[in-house]
Structure I
Amino acid sequence: MPAVDINRTPGWGTTVDSEYRRIWWNVTNKRIIPQGMVLDGTKARDPDNTGYTNILRAGTILGKITSGGKLAPSIIGQTDAAYNGTGTSITVTAGVALEIARRIGATGSILLVGPPVAGGLVRTKKVAFTAVGATTLTIAAQGPAPADNVQTITLNAALTAGTVSYGITDLTDGVMKWVTATWATDWATTMAAWNVLADAVFGTAAVVMTGTATAQIFTFSGGIYAKRINPEVNVDVTGATGPATYTRAMVGGHSEAFVTKSLILPTDGSENFLGIIAKGDGMTVTDRLGTGVDVLVPELAVGGDLLSEQILNYPADAALKVWLKNKLKAVGPWIFSDDFIASA
């Protein structure tokens with residue numbers, strides 16, 4: 001809330017809306033650090049708090065700046081369009097562009113966090129920018145066009161009967177799981193049955209087999225397998241009629257792409273999550289002249305039962321949600337409402 005001006009003459013002023021945000025799903029289980037940690041107001045704004053960017057809303061994730069040890073927002077904002085990896089600009093909202101220019105400068109570096117495709121492998125990449133436009137950051141192309149990992153197993157003879165088993169690492173638990181191709185009528189029928197079994201184990205179209213009874217081609221094209229190098233496919237031909245040995249070949253498996261609404265983090269140390277602002281009416285981080293000042297954080301939450309959607313910049317992508325939750329759980333005992341209910 002803006003401060004009251006005691007020098008103003010009596011009369012009606014302009015109405016100011018004040019948003020109160022309740023972040024707790026269960027208030028009895030919250031953990032709050034006693035007031036005493038200092039937030040650097042020169043490094044802190046809320047780009048999406050229209051009209052009041054100097055007030056950090058409840059739900060803002062904070063981290064500690066390496067130099068000086070003061071707190072600042074861990075997430076500057078989100079990308080406003082997908083980045084394909086070969087482009088020379090990243091699209092953001094006008095508010096996020098202004099905050100990047102204000103907090104970091106006209107040139108500098110950010111951290112991009114997100115998967116290359118929906119539900120894919122979340123990774124963090126440091127990206128340098130050379131200019132900040134109204135809604136874009138100018139960058140260098142980050143790599144070649146994305147490509148799925150493709151592995152080919154070439155048997156020394158065609159399968160004509162029996163079984164060939166293929167071992168593929170399940171990236172959700174790191175366990176190699178075997179899916180067997182059992183000869184049935186012809187290779188097309190055999191391969192179709194294998195793909196049905198693989199869908200059940202790894203997810204629909206996550207790993208797809210094509211090719212012939214001599215050369216089987218595995219394309220890792222879905223979920224967390226897409227656009228990345230994957231562990232080698234293993235083969236067991238002891239139950240096969242025809243083949244006795246095999247060779248491997250591997251191509252592709254890279255992407256510098258990021259889905260829309262990927263997270264934009266600073267590189268000053270505050271990108272490492274520490275806690276969340278829990279003060280319902282937010283924190284003002286400037287003085288009456290609009291200059292950022294050091295302020296004490298009255299309610300820094302470091303654990304508890306959260307209404308997930310009240311976390312500012314909460315991701316839309318399922319894999320990125322898991323990443324954010326794990327980052328918070330690494331520093332505190334958090335429970336998230338959307339792990340139990342569809343919406344809170």
Structure II
Amino acid sequence: MGKGICSSIFSSRTMLALFVVLLSMGMYYLRDALFSALVPISMWYYWLPSSLKTCPMIDPEVFRSKIVPVPEITVSSHEECLEAGMKMGHALLCSGYDIDEERIAELILSDPAQYKMRCYTRPEHLTSIVTISGYEFVNATLADIQNMPDCYAGFIMGPTHHERLLQAFPNLDATSPSVDHKADKEKIASGGSLNFATSFLANFRESVISTSDHAAPVESVVYQLVGEKVFLMYDHSRTQHSYTFSKILHPWPSCASDYINNIPEFWVAPVRAGTFLYFPLLWAHTVYTTAGTNIMTNVRITKKEFIMKQSWKKIVGIILTGIMGGSWKAESYNQYLWDADELFDDEPSTRMIEGVLESFL
């Protein structure tokens with residue numbers, strides 16, 4: 001009888017241990033999503049270096065060996081580029097679809113609304129492809145940026161902006177995404193889609209990596225209107241590095257050398273006025289922007305069925321971020337990445353990467 005009791009206890013403990021192991025395995029797979037949603041951002045600082053870390057220089061040849069030039073096809077419409085890119089499942093350059101770049105640029109610059117511009121001070125800033133650099137906010141109209149050196153306006157979206165873009169891109173929804181997003185969430189939940197656009201304007205004195213690595217839950221078709229850019233992209237599902245969830249994804253702060261070692265291949269695409277770029281939902285991208293006035297519009301589409309095709313850890317991250325809401329992140333999230341940027345001395349690698357991307361123009 002004693003042996004039976006012991007055997008039963010042993011069996012129960014074994015089952016409990018097995019359950020804990022299996023649960024831990026599942027939790028580990030979802031660690032990025034759970035960390036982002038459940039651990040307060042104030043605690044994230046414990047995982048950062050305690051003092052300035054001098055990052056090792058990336059081997060240029062190793063970096064170049066991972067580069068895949070994005071293929072280019074001829075299309076007759078925005079929809080054709082989007083359809084072809086989604087079918088291929090990777091980044092795609094499209095040409096042959098003529099749009100009036102000058103007219104669209106004039107429409108964008110005629111927007112009377114004021115937006116927050118990020119104004120940088122070099123060389124202290126824009127020195128990492130992994131973290132967000134420090135900047136000062138300046139309120140101005142989009143036309144003003146032409147006279148504001150080293151300033152940048154990103155993710156421009158709003159009623160007056162959308163009204164103007166709608167004149168150029170008839171495939172957009174009648175209105176831009178709402179402020180509270182409630183109606184948009186209901187539309188997505190019922191199987192509908194959102195078709196909207198955001199614009200990016202810059203006026204840098206030197207060509208620079210203007211946007212650190214990030215990814216958004218949308219399908220994108222980029223229209224370059226003024227100036228040139230080079231996109232450095234990769235498929236998150238093929239990497240091993242950790243990342244943080246907010247409205248968009250960012251890689252966990254690190255040296256660019258560690259970040260690049262965890263990515264098997266990069267897709268590189270130069271975009272000029274008249275050339276358009278498709279890249280899939282949640283594809284990470286870093287953007288190199290040429291000096292002078294630079295204007296780009298990203299026509300985006302998001303749909304429930306697109307999101308549900310992603311890996312479970314991304315779906316869980318997106319859902320948890322939505323449940324937790326944006327108010328708990330926002331400024332504290334950006335401030336964390338800004339603070340992390342100051343703990344990594346990574347400028348040599350950043351300048352090398354800029355040189356490689358410049359060679360594609």
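Computed from the coordinates by the stated procedures, all read-outs in this text should not be read as laboratory data. On a predicted model such as this, the values are computed, not experimentally measured, just so you know. Cβ atoms are built from the backbone, for glycine too; each structure is taken alone.
Thinking only about distance in nm of label points 7 Å out along Cα→Cβ at positions 183 and 239, which of I, II has the largest value? List each step's numbers first, then the result.
Values: I: 1.4; II: 3.6.
Looking at the calculated values, the largest one is II.
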Comparing relative contact order in percent (Cα under 8 Å, 6 or more apart) across structures I, II, the largest value goes to I
FRET efficiency 1/(1 + (r/R0)^6) of positions 151 and 215 (r between Cβ atoms, R0 = 25 Å, to 0.05), calculated, reads 0.55; among I, II the input was structure II
Value 2.1, calculated as distance in nm of label points 7 Å out along Cα→Cβ at positions 79 and 231 from one of I, II, is from structure II
Calculated from one of I, II, Kirkwood radius over Cα pairs in Å reads 21.8, and the structure in question is II
Matching 3.8 (distance in nm of label points 7 Å out along Cα→Cβ at positions 199 and 319, computed) against labels I, II points to structure II
Matching 2.1 (distance in nm of label points 7 Å out along Cα→Cβ at positions 207 and 295, computed) against labels I, II points to structure II
The value -3500 for helix-only ellipticity at 222 nm (-39500 (n - 2.57) for each DSSP H run of 4 or more, over all residues; to 500), derived from one of I, II, belongs to structure I
